[in-house]
Structure 1
Amino acid sequence: MRCFVAVVPPPVALDHLDDFLEPRRAAADFRWTAPDQVHLTLAFIGDLAERRLDDLVERLERAASRRRTTSTAITGGGAFPHAAGAKVLWAGLDLDEDDAVEVRRMADGARAAANRAGAKVAGQRFRPHLTVARCGRPTEVSSWVKLLDAYRGPEWTIDAFTLVESHLGEGPRGRPRYEVVADFPLG
């Protein structure tokens, strides 16, 4: 199984971001993330043996129960690896210092749960972001980062994280199709 653990913003937050980006999308030849696929990845698991799924679910339940809810809003943005040669354009989250620590602990808990369940977690250090577009080649995106810096969506509460299975190439236009495996309420 190819899967990830994520915080999925509520529809009101995703719709607001989509309404902001929609009239601007035609100005760039990016592969825009479908609004229903925008999420904050806590842990990416490129290959999970199906026999490990039950153990992973139990461990994620425990990890979520140790975390508290956090208020946030989608705001600001950036690019990976940098705005002068971006491959990814992202939106950020409004988190004070305590909430940023809490979100980092959610990611640490999700990654530890996956490792203990025998899955290898991919990715570098955790940097909270929501991918809104991918560039086919390194692209100058400073104006897009400035545009996102002016954006602020409605406030919402992170009250759960979700285990999602990703089926590559099975979605519209060859995109991945996401299937929710389980939701894990916080606290």
Structure 2
Amino acid sequence: MNVTALSGPELRPFLGDLARLRTQVFRAFPYLYGGTPEYEEAYLQTYLDARDAVIILARDGGEVVGASTAVPLIHETPEVRAPFEPPEFDVSDVLYLGESVLLPEYRGRGLGHAFFDGREAHARRLGLGITAFCAVQRPEDHPARPADYRPLNAFWAARGYIERPDLQTAMGWQDVGDTAETPKPMRFWLRRDKD
């Protein structure tokens, strides 16, 4: 297993693989994402263009099996930046952790920790004191929720992230089986590495 941090032009050869991986993994609950690899490739262009963005890439031989993204919050969309208002926050001190996607057969091998380790190290290199991400909020009785679904809240808390119900936004995408994009409530988790 090879885990590496890539940025800028280094990412270009992997965009197609990353787009397919994101589309495949995010189809599952809780995201239920009905997107396409073409849309994903356009989305991932942000990580080629944004200064100081990084993708932690996991490969098994030549196959991309997982990836995790991060970008300084100042390069994110207005809906992602909006909850981080002064005086509590300075958006220039936050590394936004986009997402981690990993094929199911590679879970439970420590790659989730490697993804966080890599992104948190990137924040330290940039001198950023806060790492933050958001997670979709689905109702407990959602009809697509698998009986054995286990949220990652305990994993995130063990890594020092604090759930912040007061920091919320909405992101829109088309769910699997739907015909239109709808907004989804997203809640932030964050960790401070310095005061």
- Of the structures labelled 1, 2, which one yields 1.5 when distance in nm of label points 7 Å out along Cα→Cβ at positions 6 and 158 is computed from its coordinates? 1
- Task: Could you figure out which one of 1, 2 the value 21 for relative contact order in percent (Cα under 8 Å, 6 or more apart) was computed from?
- Result: 2
- Taking 31, 26, 18 as the value of Cα extents along the principal axes in Å, for residues 22-61 alone derived from one of the structures shown (1, 2), identify that structure. 2
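Can you rank 1, 2 by distance in nm of label points 7 Å out along Cα→Cβ at positions 14 and 118 and just name the one with the largest value?
Working: 1: 3.2; 2: 0.5.
For this comparison of distance in nm of label points 7 Å out along Cα→Cβ at positions 14 and 118, the top structure is 1.
No lab work stands behind these numbers, since they all come straight from the coordinates. Quick caveat: nothing in here was measured; it's all calculated off a predicted structure. Cβ atoms are built from the backbone, for glycine too; each structure is taken alone.
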